[in-house]
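Before anything else, here is the set of structures, which you'll find just below.
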Structure 1
Amino acid sequence: MKTIFTRRRFWAFLFALVLLGITGVTAQAATAATTPAPTPAVTSEKLAALQSGNLTLRVGTDATFPPFEFTDANGDKMGFDIDLVRALAKQTGIKNVQFIQMPFGNIVPALQANQIDVGASAIYISAERAKAVDFSDVYYPGGLSIFVSDKNTNVKSLADLAGKKVAVQVGTKSVEWLSQNQPKAQLVQVQTNDQMFSSVKLGQADAVVTGQPGGRYFIVQQGGLKQVGERLTNENYGYAFQKPDTAIKDSFNSALSDLKANGGYDKLTAKWFGHVATAAPVSAKAHGLINISSITNSAVPLWNGFVTTMEIIGMSLVLSLCFGMLGGFAKLSKITPIRWLGTAYVSVIRGTPFIVQLFLIYFGLPQLGLQLQPLVAGVFALGLYSGSYVTEIVRGAIQSVDKGQMEAARSCGMSSGSALRHIIVPQAFLRMLPPLGNEFVSLTKNSALVSFVTISELFLVGQTIISRTFDALTVYIFIGLVYYVITNIIGFIANTLEKKMAVYL
């Protein structure tokens with residue numbers, strides 16, 4: 001009798017845990033669904049709502065490209081774009097501005113999916129991009145340039161890049177331009193600005209092709225590189241807007257004109273670019289391999305990123321259990337359509353990459369009228385993906401219990417449901433624990449990928465720190481150690497549960 005009571009208490013606790021997880025995710029989804037997204041077609045009303053403070057201007061930026069946008073030690077965004085957008089918004093009468101961190105290549109899709117209102121990340125105005133988004137007037141002259149190691153004497157012009165490895169940032173003008181003008185170059189495409197410059201300093205690439213202002217700023221701050229020749233192109237930077245948002249774009253253009261007339265624009269350019277024009281290149285800064293100050297100076301944003309990571313892991317874990325239980329019982333169902341549904345779920349989700357599913361949920365669903373907040377989309381995608389593996393764990397564990405036990409239970413007068421609940425599932429759960437522990441470890445590591453949909457979890461915070469300190473080794477080792485501790489704690493909990501529950505076998 002004592003054993004049955006303890007078992008019932010365990011299942012009651014597990015049910016309460018699952019219910020709590022579903023309630024948390026549902027509440028966030030409900031918040032996302034009940035918060036009305038601005039109607040792009042009514043641009044004048046949207047601008048009025050922004051000016052009244054009822055809406056917040058959402059600005060997408062990749063804060064890894066100084067001096068245009070980067071973060072300080074406290075995790076606050078700073079740079080020329082950040083200051084200028086704030087000044088333009090103030091001049092326009094927009095009261096609230098929110099900067100959202102995202103990879104550069106995601107900015108245009110985010111605008112199309114109405115996830116942001118403005119793209120401000122040193123974006124070149126181009127005819128190709130103008131097909132998808134609208135651009136403001138030019139706010140700063142750009143143009144691509146070649147940068148190589150200061151010890152490199154082999155690259156003196158564009159022609160010398162033939163057969164060379166050239167580092168470029170994914171989604172930038174450099175990729176398209178080099179493909180057209182130097183197709184013999186071997187492109188090394190990276191995600192962030194610091195990875196691009198570091199690849200040359202580490203010998204992973206022979207040259208960098210990027211915007212001249214950003215490259216010159218890196219030389220002044222870090223050294224180790226030099227510019228080759230003059231600018232390759234004369235493209236200029238502009239802010240990107242959703243196609244229907246003509247009122248917001250026009251108001252920004254008017255504010256930019258006023259700012260240039262009253263001297264505010266000149267003050268900002270002098271603040272962020274004056275030293276680049278006058279300072280001489282410095283030699284590479286010497287420092288040790290491991291710099292604890294890179295971590296301690298950024299303790300606050302790292303802690304906030306860690307908390308967000310734990311929230312994501314916890315909610316996704318519970319959601320994966322929900323999907324896994326439903327999928328497992330669906331695959332064991334005697335009702336053919338339900339069994340087919342469970343099989344299709346496992347086949348589709350396990351047969352496609354997680355990152356594709358994540359992007360489809362975050363960027364694709366808004367085009368069908370369903371817009372989710374980043375955290376909700378990330379948790380849902382992680383739970384859905386992990387749940388497909390949990391489904392097979394549940395199915396296999398239940399089928400591994402000897403069929404004679406079900407027959408014996410039925411012969412004693414128990415119903416199929418009662419026998420499943422009291423006899424089969426408790427034994428199956430013990431057999432699920434080892435593979436469940438492994439799956440939850442995989443889920444924990446996959447949680448770093450949700451940074452691609454603007455969630456400021458630990459990995460994304462680490463990347464913004466690297467863009468400022470260029471200390472990739474220290475930051476990545478620290479992040480790796482944090483995940484190592486988390487995954488070992490999960491493994492310890494799973495092993496402890498397995499030993500505690502072994503008495504019921």
Structure 2
Amino acid sequence: MNIKSLLKSLLSLPVVLVACGSDTPADQPIDPGTGGETKGDVAIYVTTNNRSQDFAKKTADFSEKSNMSPTTVTLDPTVRYQSMDGFGAAITGSTCYNLLKMTAENRAKFLKGTFSNEEGMGYSYVRISIGCSDFSLSEYSCCDTPGIANFALQNEETQYVIPVLKEILAINPSLKILGSPWTPPRWMKVNNLTDLAPYNSWTSGQLNPIYYQDYATYFVKWVQAFQAQGISIYAVTPQNEPLNRGNSASLFMGWKEEQAFVRDALGPKFKLAALSTKIYAFDHNYNYDNVADQNDYPLKMYDDETAAAFLAGAAYHNYGGDRAELNDVYGKRPDKELIFTETSIGMWNDGRNLSTRLMDDMEDVALGTVNNWCKAVMVWNLMLDTDRGPNREGGCTTCYGAVDISKSDYKTITRNSHYYIIGHLSSVVKPGAVRIGTKGYSASGITYSAFENTDGTYAFVLLNNTTQAKTITLNDGNHHFAYEVPAKAVASYRWKK
């Protein structure tokens with residue numbers, strides 16, 4: 001993300017700090033399901049934008065009375081949309097650094113509260129970088145010495161990312177992992193595809209076509225290196241933000257280049273190595289960064305049938321344009337998947353002000369992407385410190401994490417909007433769930449989505465972005481129940497059919 005174009009001189013508002021240790025206040029539990037009501041036909045999680053309810057667990061019972069409520073939403077499982085892969089956040093070098101500064105006890109408590117299906121929110125998908133990102137501890141690739149035979153995982157992977165991933169996988173073994181490179185090794189880069197002059201810089205440049213095969217081997221070796229550590233890589237994208245030249249680690253890769261790379265090198269190399277790892281195209285903004293000849297980037301890639309056969313679908317960010325682009329792309333290629341892989345909060349959008357961000361991010365990022373065919377939703381850094389780091393010069397120095405941890409004690413945690421919006425999805429919508437149809441009540445400020453899980457449960461996630469509490473009745477054809485959703489709140493429901 002080119003954050004400089006977004007930066008505004010905003011001061012963050014006061015935030016509520018929640019301790020992650022054993023002295024966590026009882027009225028602000030870290031783990032969903034601790035405290036509050038525990039018995040009932042329907043499990044409900046509620047967060048208000050003033051934190052009066054902080055992912056509070058509530059319940060409701062099925063009603064035996066006839067239902068005449070005008071605010072009834074009826075689920076229709078005969079109308080089926082996309083299946084869901086999961087929801088989560090990026091496990092960057094910075095995130096891992098902060099996590100490993102915590103005590104083992106406090107880290108385990110936080111990770112369990114985030115990733116456990118039984119004792120936490122059930123985050124189910126994470127994104128990591130292939131080599132460095134702008135939230136790494138240094139700038140590096142996995143093959144800085146020329147020659148692909150010199151490939152090796154580096155200190156950030158071996159000492160930070162892999163240990164953290166192993167802890168998360170011990171909590172949630174079905175976790176999906178997406179890998180994205182910010183830059184290839186510098187010796188593979190050129191200034192442009194006409195001059196083909198060496199370009200020894202982490203920032204910008206283009207991939208020299210003579211290294212397509214070596215770079216594809218780099219991907220294979222990276223996936224296999226993680227496999228050797230017992231970590232399965234579910235998917236990759238060929239390049240993070242391929243139209244953004246300005247990040248501290250970056251590469252320009254237009255659609256013609258990415259198409260050729262996938263068609264002639266990456267796809268065949270994955271096939272030869274018998275890797276089932278998915279490949280998603282693009283991984284950038286809805287508006288294609290206003291580069292006219294890059295509009296419909298993934299659709300143009302799909303026009304080559306050989307390249308398209310190697311591609312599961314396309315990935316998007318929301319730093320430019322409108323999420324309606326997702327619906328447009330799906331309409332033109334419904335055979336290809338869509339996932340949402342990055343969004344940020346920070347000083348430029350009052351990112352620690354939950355009163356506004358919870359509402360806006362739930363509508364735009366969480367429900368907005370899911371209701372426009374995305375199978376997965378991920379936000380950027382899971383954890384940054386209270387100085388918005390560690391970060392890299394030239395990268396984002398004004399970003400907040402989904403949670404921020406106090407640099408003074410590496411214990412006290414602020415949970416921001418991104419933590420909640422992912423948690424409200426992942427807690428009730430499990431991998432393999434199918435988004436289903438609804439009919440009935442709708443109103444301005446009310447946004448929702450319904451799902452059928454593979455275990456025979458229904459899930460429903462609702463945003464009440466109005467100034468009044470709303471009593472919403474849900475009807476699945478066999479059962480109905482009502483629950484009053486507070487004003488300016490998000491509610492997630494799960495119940496057995």
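Bear in mind that the values in this text are calculations on the coordinates, not laboratory data. What you are looking at is a predicted structure, and each value in this text was computed from that prediction instead of being measured. Cβ atoms are built from the backbone, for glycine too; each structure is taken alone.
For relative contact order in percent (Cα under 8 Å, 6 or more apart), which structure out of 1, 2 has the highest calculated value?
The maximum falls on structure 2.
Of the structures labelled 1, 2, one was used to calculate log10 I(q)/I(0) by the Debye sum over Cα atoms at q = 0.08, 0.10 Å⁻¹, giving -0.47, -0.73. Name it.
Answer for the origin of the read-out: 2.
Next question. Suppose you compute helix-only ellipticity at 222 nm (-39500 (n - 2.57) for each DSSP H run of 4 or more, over all residues; to 500) for every structure in 1, 2: which one lands on -18500? The partial results should precede the final answer.
Values: 1: -18500; 2: -6000.
This value belongs to structure 1.
When distance in nm of label points 7 Å out along Cα→Cβ at positions 81 and 465 is compared over structures 1, 2, which one is greatest?
On the way: 1: 2.3; 2: 1.5.
Comparing 1, 2 by distance in nm of label points 7 Å out along Cα→Cβ at positions 81 and 465, the maximum is at 1.
When FRET efficiency 1/(1 + (r/R0)^6) of positions 225 and 473 (r between Cβ atoms, R0 = 25 Å, to 0.05) is compared over structures 1, 2, which one is greatest? Kindly include the intermediate steps, with their values, before the conclusion.
Working: 1: 0.85; 2: 0.00.
Structure 1 gives the largest value of FRET efficiency 1/(1 + (r/R0)^6) of positions 225 and 473 (r between Cβ atoms, R0 = 25 Å, to 0.05) among 1, 2.
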